[in-house]
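Scrolling down, you'll hit the structures one after another.
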Structure P
Amino acid sequence: MYSKLLLLLFISSSLYSYAWGLTGHRVIAEIAENHLSGKARREIKKLMGKERLAYWANWPDFIKSDTTGVWKQASAWHYVNVDPQTDFKSFEQNLKAQAGPNLYTQVKTLSAQIKDKNTPEKDRKIALIFLIHIMGDLAQPMHTGRAGDLGGNKINVSFFGSKTNLHSVWDGKLVDSQKYSYTEYSKLLDIKSKDEVRQIQNGTLEEWLYDSHKIANTIYAQTPNDAKLAYDYEYKFNATLERQLLYGGLRLAKVLNDLF
């Protein structure tokens, strides 16, 4: 049942985009694939088939269009809301106090399902697809934003004259405005040395989330309601955007290599 539903939704929902958007999630997945260990690559191929990670990277967003209710509970897996915190200890306490499931709890839950060889293969595959996606969401700062404005969804802005909201700007508009394909973008960004890669991959899940949370706080501070965003905003945040895409891919690779 799951396999048929997965294929149907993938085909029927291919025009929809959420979170980092089609390009952003594929950039992260492609960078991760470039840094998989040999063992991880072999084990993932057993579960996923010949398709690259980028092929599946957006499926957990595509299924938001499902009307059967099968995946309704998964909507909360894409984000975790934490009010602004000034230090890591306070952030970690607030993070762990959040009622689950959320992005934080699901990275752990999905990882455990994948690692457990007693989990049915079809369920391990679905868990892996979700993990690929929500590790990308982790790097999108507004997915660690504030509950009060739904991660920036209630902050109205314009982007080059078009009405939108802060969350949507960071989900896809900033990425898409660069006009790169996901393969072009991943090649342009994935140029760090081995030592730099190891440094980026260092740390805990909680520290990675705090990293995004701090950036979210900066974005909030510099993007007031009804702000008119254009070239100056792109210039101000382009380095941050590219950092998060790269870090998302490298940290996803670290999680997958550790799992397999």
Structure Q
Amino acid sequence: MSPRLLQPRFVVLTVATVLMVTLTFSLGQWQVRRAAQKEALQAAIDAQKRLPALDVRALLATENIADVMHREAVLQGTWLAAHTVYLDNRPMDGKSGFWVVTPLLLADSQQAVLVQRGWVPRDFTDRTRLPDVGTPEGQVRVSGRMAPPPSKLYEFAGAASGRIRQNLDLPAFSAETGVLLLPVSLLQTGAASEGLLRNWAAPNTGVDKHHGYAFQWFALCALLVGLYVWFQLVLPRRRSSVPSSVPDSDLP
């Protein structure tokens, strides 16, 4: 065995390299598994979109609400306009404004579903001014797709009540209003109307992001292996194979 292989510096570098290669390769594999999970989720979302649209009866008959998530729906009911809420700091088309949400009392039922109706710009000169949003009276027919409740942002003090809010918690809002809300929302789709835009972003599970991270981890793993092989194995061997030059003073 070469004496160099027993040197503390070589041993430490070898152990450190093995640990880092194992870590980066494991992280790359983890990102690949995450990408596979997200691909399966995206396939499930796409499969839901191909199913027939839900109506009120089918929605109320659903035992597990997760089974209808991302599915198209056409629901009839009556707007509970008095409980309309404007969710602040919500973007659409790169602009910040309000997401307008209103409970829809389902036809022939005592239950309601929260509808994410669309987006409106806010008045930045008067932050308390509510934009004009039309809310038809009587029974309406609303098309959209079933979705989780509105996403939550960082909440400032005093932003949990009133018409303008930062977030909306469905159980708390149901208790506050006395409206029996289903644990899901309807993302209303279609052309702009009633003063609202509906250019919702398509569901994105982030598969490409995980593939990109996996490539980075595997590339770093390969780089570590390459550097170790070159500087600790190849280069020392090449140096040792070069014959030493003989000084002129030693020549006869």
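Just so you know, all these numbers are worked out from the coordinates, no wet-lab data involved. Since this is a predicted model, take the numbers as computed values, not measurements. Cβ atoms are built from the backbone, for glycine too; each structure is taken alone.
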Check the numbers for distance in nm of label points 7 Å out along Cα→Cβ at positions 151 and 175 across P, Q and tell me which is largest.
Q
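If helix-only ellipticity at 222 nm (-39500 (n - 2.57) for each DSSP H run of 4 or more, over all residues; to 500) comes out at -11000 when worked out from the coordinates, which of P, Q was used? Spell out each step's value before the answer.
Working: P: -18000; Q: -11000.
Going label by label, the one that fits is Q.
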As an exercise: distance in nm of label points 7 Å out along Cα→Cβ at positions 23 and 119, calculated from one structure in P, Q, equals 3.2. Which structure is it?
P
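If relative contact order in percent (Cα under 8 Å, 6 or more apart) is calculated from each of P, Q, which structure is the one that comes out at 31? Can you show the working numbers first?
Working: P: 31; Q: 24.
Here the read-out was taken from P.
If Kirkwood radius over Cα pairs in Å is calculated from each of P, Q, which structure is the one that comes out at 18.6?
On the way: P: 18.6; Q: 23.1.
Label of the source structure: P.
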Work out which structure the value 28.0 belongs to, where mean count of other Cβ atoms within 10 Å over residues 135-142 was derived from one of P, Q.
P
